[in-house]
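Please go over the structures that come below.
No lab work stands behind these numbers, since they all come straight from the coordinates. Since we're looking at a predicted model, the values are computed, not measured. Cβ atoms are built from the backbone, for glycine too; each structure is taken alone.
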Structure 1
C-alpha cells in the first residue's frame with residue numbers, strides 16, 4: 001500500500017461542479033486543491049456537459065488521483081432539474097472511470113454524517129468542518145467545500161467499501 005493516497009471528491013451540478021483533492025496518509029488528511037467548474041447557461045445542455053467534462057479532465061490530469069468519489073443524487077421535486085443533475089453526475093462518474101480511477105458514490109446524508117457527525121448538517125457547518133479537518137484550506141466555493149467533504153467521506157469510508165467488495169468477490173469465487 002502506498003504511503004499516501006490521493007482522493008478526488010466531486011459535487012456534480014450543471015451550473016457548478018465542485019471538485020476537491022486531498023492526500024490521505026493513515027488518518028492524516030492534507031488539502032491539495034479545490035475549485036469549481038462552471039458552465040455557461042446560455043449554451044445547450046450538451047455543450048454545458050462538454051464544459052464540465054473538459055474541466056474534470058483537466059483536474060484529473062493535473063492532480064492524478066488514486067480514487068474518486070461522487071455525491072449521489074437525491075430525489076428532487078422538479079423532474080427537469082433532477083434529469084439535468086443526473087446528466088452532470090454521469091459526466092462526473094465517467095471522467096475518472098475513463099482514466100482508470102475507481103469511483104465510489106455516497107449519499108448526501110452519509111457525507112454529512114462522516115464530516116460533521118450529523119446527517120442533516122447545513123452548508124456552513126460542512127464548510128467549517130472541512131476547513132477544520134484540512135488545516136490551511138480555503139474552499140473556493142460552497143460547491144468546492146462540498147467536494148472536499150465528499151473526498152473526506154471517501155477517506156473515512158472508502159477502505160471499508162473496498163474491503164466489503166473484496167470479501168464479496170472472495171465469497172462469489174468460493175461458491176463457483
Structure 2
C-alpha cells in the first residue's frame with residue numbers, strides 16, 4: 001500500500017528481524033512523546049529493541065502480523081494484528097501497537113495503517129476486531145472517526161510514560 005510519502009508493507013520473519021532497529025527507534029520516539037503504549041520512562045531504543053525481539057517468534061509462527069510504513073527518513077509508522085489462536089475465538093483479532101513517528105503525523109498515515117490491519121483481518125477470516133487506547137488521545141479520536149465502537153472506559157487503567165495513571169478506552173469493530 002502506498003500513502004502520500006510512505007510505503008506500507010507486511011514484514012516477513014526475515015524482514016522483521018532486520019527491521020527491529022527502525023521499529024525500536026519508532027517505539028522509543030512515540031514513548032518519548034508521551035504515548036501510553038505500556039512503557040514508562042526511562043525508556044530507550046535498546047529496551048524497545050528488546051521488546052520487539054520478544055515478538056519475533058509470534059511473527060514467525062504467523063500469530064502476529066506486523067506492517068511498517070517506510071519513508072525517506074526510515075520507519076515512520078507501524079501497526080500489528082494479533083490473531084486469536086483459541087478455537088472459540090478464531091473469528092476475532094486485536095489491533096496492537098499502532099504508532100506514527102511524531103514527524104510523520106497529521107498526514108493520514110495512522111488511518112492508512114489502521115485500514116491495512118482491518119483489511120488483513122478480514123482476509124484472515126476475522127469478523128471482530130478489538131483494541132484499547134488511552135482515552136481522549138489522538139488515537140482515541142482516530143478510532144472513533146474510523147467507525148470503531150467504544151464499549152467501555154476503565155479509569156486509571158495504565159500509567160503513561162511519566163507514571164501518571166490514565167483512563168483507557170476499549171473498542172471493537174465488526175467486519176462485514
Structure 3
C-alpha cells in the first residue's frame with residue numbers, strides 16, 4: 001500500500017509507491033443526493049467537485065494517469081432532465097475548470113464516442129485536448145459516452161469495413177487487432 005496510517009491516525013504517503021495510473025468509476029452520485037434529500041443533479045455537482053480535488057491531489061502526488069469513467073452509453077437511458085443536468089455540468093466544467101489544466105500542466109483526453117454529445121460540447125473537448133496535447137504532467141482520461149459493448153461494436157465495425165474494402169482478410173484478424 002502506498003499510504004499507511006500513523007500512530008496519530010494521520011496518513012503518511014510513501015512517495016516511492018505512488019501508483020502511476022488510477023482509475024475511478026464515478027458512481028453513486030444520485031444515491032448520495034437521495035440520502036440527503038437533495039435532487040440527483042446536486043449529487044452530480046458534488047461528484048464533480050470531488051473530482052476537482054482528486055485531480056489536484058493526483059497532480060500533487062505525481063500520479064501520471066487518472067482515468068475517470070464519467071458517463072456511460074447506458075446513462076442515456078436516464079430521465080431527460082437528469083441527462084440535461086449532467087450535460088450542463090459538463091459544459092460548465094469544460095468552460096471553466098478544465099481550461100485551468102493548461103496552467104497546471106494537465107493533459108485532457110476524452111475516450112468514448114463524443115459524436116452523440118451536443119456540438120458545443122464536442123468543440124470544447126477537442127479544443128482543450130488540442131491546447132493541452134503538449135502538457136507533460138498529469139494525463140486525465142475521461143470516459144464519456146463510453147461502454148464496453150459499444151467499444152467492441154465500434155472496433156468490430158472498423159475491422160469489418162477493412163475486410164469489406166479488401167484491405168484485410170478475415171483469417172488475418174487477431175486478438176491483438
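Of the structures labelled 1, 2, 3, which one yields -10000 when helix-only ellipticity at 222 nm (-39500 (n - 2.57) for each DSSP H run of 4 or more, over all residues; to 500) is computed from its coordinates? This figure was derived from 2. Tell me which of 1, 2, 3 gives 3.6 when you compute distance in nm of label points 7 Å out along Cα→Cβ at positions 63 and 103. Answer by label: 2.
When Rg and Dmax of the Cα atoms in Å is computed across structures 1, 2, 3, the figure 19.3, 67 traces back to 3.
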